[in-house]
Structure I
Amino acid sequence: MSEAPRIGYREVQRLIEEGAQVVDALPPEDYIKEHIAGAINVPLGHFSTELLRGLEATRPTVTYCADNECDLSARLAARLIEEKFGQVYEYAASLADWKAYGLPIEGEEAGVPRAGGLARRDFPACRPDERLGDVSERLGEHSLCAVVDDAGVLLGRLQRNDMERKPDSPALDVMHPGPSTFRPDVRASQMTEWFERRKADAFIITTPDGRPFGILYRVDVERELAAISNR
């Protein structure tokens, strides 16, 4: 018996675009709360051939579960191979990884406000060797800038006042290295606690590969939560 290849989120996206079916191995109560958009629930704990009726054995099939420590996706992939499914893949990083990249989910909790949905995606970014005076000119309404390397990975953070104090300095010399970041799937209600704890007005939201996703401002979170409470 061959083992299902383990793939990452980019391969999952490509396979979905090409017509693959995505299968959630988690219990029904977890699937109902949230799952990858379009996924079909085949809970391994209740596995039966009856549950496979909605699947096509000839189509590429991707299994996933909760996170990279959960083995349900690997075990379900093995079962599907036993059932003669021809092209089976395991998304080992699973739902936690998918959400951390801010990718589409469905379910009862899919509409909960999260950092990714409220982050401003048009954020300014700069190279380490850029002159701060030049960077400040393109800040616009933003109060900070993400310093990134050639691959787009976050190296540090610059505040507007940093740039105004030392306009002729390169970003690398002034940036705050290792800034606190959060993933797109963190709930807005949790972020209010972090804003208060760190006495911060903004955080850079990053994906698990260390690349900036957007900038989340305290004012945007508070506005969204206030709107919800007034409904």
Structure II
Amino acid sequence: MILEVTNINTFYGTSHILFDVSLGVERGEVVCLLGRNGAGKTTTMRSIMGLTYPRSGSVRFQDLELGKKPAYERAKRGMGFVPDDRRVFPTLTVRENLEIGMKGAIDNEQEPWTIEGIYELFTDLKRLDSHQGGHLSGGEQQMLTIARTLMGNPTLLLMDEPAEGLAPLVVKTLAEQVGKLEELGQTILLSEQNLPFALGVSERAYVIEKGTIRYQGSIDELEANEEVKKRYLMV
């Protein structure tokens, strides 16, 4: 298993946010963490990436206990993080944003990403090559953020609510791109509250509510479980 999260408890100050959260991701899988707004999805992703340290529990990545290793150390070891607020460099062009994210592949079996390869996956970005990041639409910025993270050749790609705030047509395109990444063998853990999108791109799901994992199983099992969907996922 490439990622093993075991019984993590994360706090913001004195507020207990995550309660013994455990999840795992196998190499080459696309796994989703589902839940309503405020359920604990982003805190889980931040805890994995080292942006917020769990007070207890374990995060292991490629059999290494991460402990208090900072986010930049986790990135060096092969984690890539796509935050929910996009964070493109607004005064840099699309190409310059991608160049900033470029580094060599950590995994010798992994084919390194190039700008040309990125433009084959995200065809709209090729057209926008010389446009500044701040002039892009929300959907274009989201694609650029994912693309810039891929330029770091992550072994594990963490995506925090990638479909949030996007138009349905853009979400459809994003789902196709995630599908292509899966075909290329990219390991992905994504948090999401857009149920149709997440179920369409993932193999397995975890459901979180009030900082506790309430359900885990295959996508087919979750699709068939109306009680779980109604109790924890429906708005």
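Which structure, out of I, II, was relative contact order in percent (Cα under 8 Å, 6 or more apart) calculated from, if the result is 29? Going through each structure in turn, the value belongs to II.
When Kirkwood radius over Cα pairs in Å is computed for each of I, II, the one that comes out at 19.7 is I. By the measure distance in nm of label points 7 Å out along Cα→Cβ at positions 103 and 223, tell me the structure among I, II with the highest figure. Structure II comes out on top.
When distance in nm of label points 7 Å out along Cα→Cβ at positions 63 and 111 is computed for each of I, II, which one produces 3.3? Structure I accounts for this read-out.
Every number here is computed from the coordinates shown, using simple stated rules; none is lab data. Fair warning: this is a prediction, and the values are worked out from it, not measured in the lab. Cβ atoms are built from the backbone, for glycine too; each structure is taken alone.
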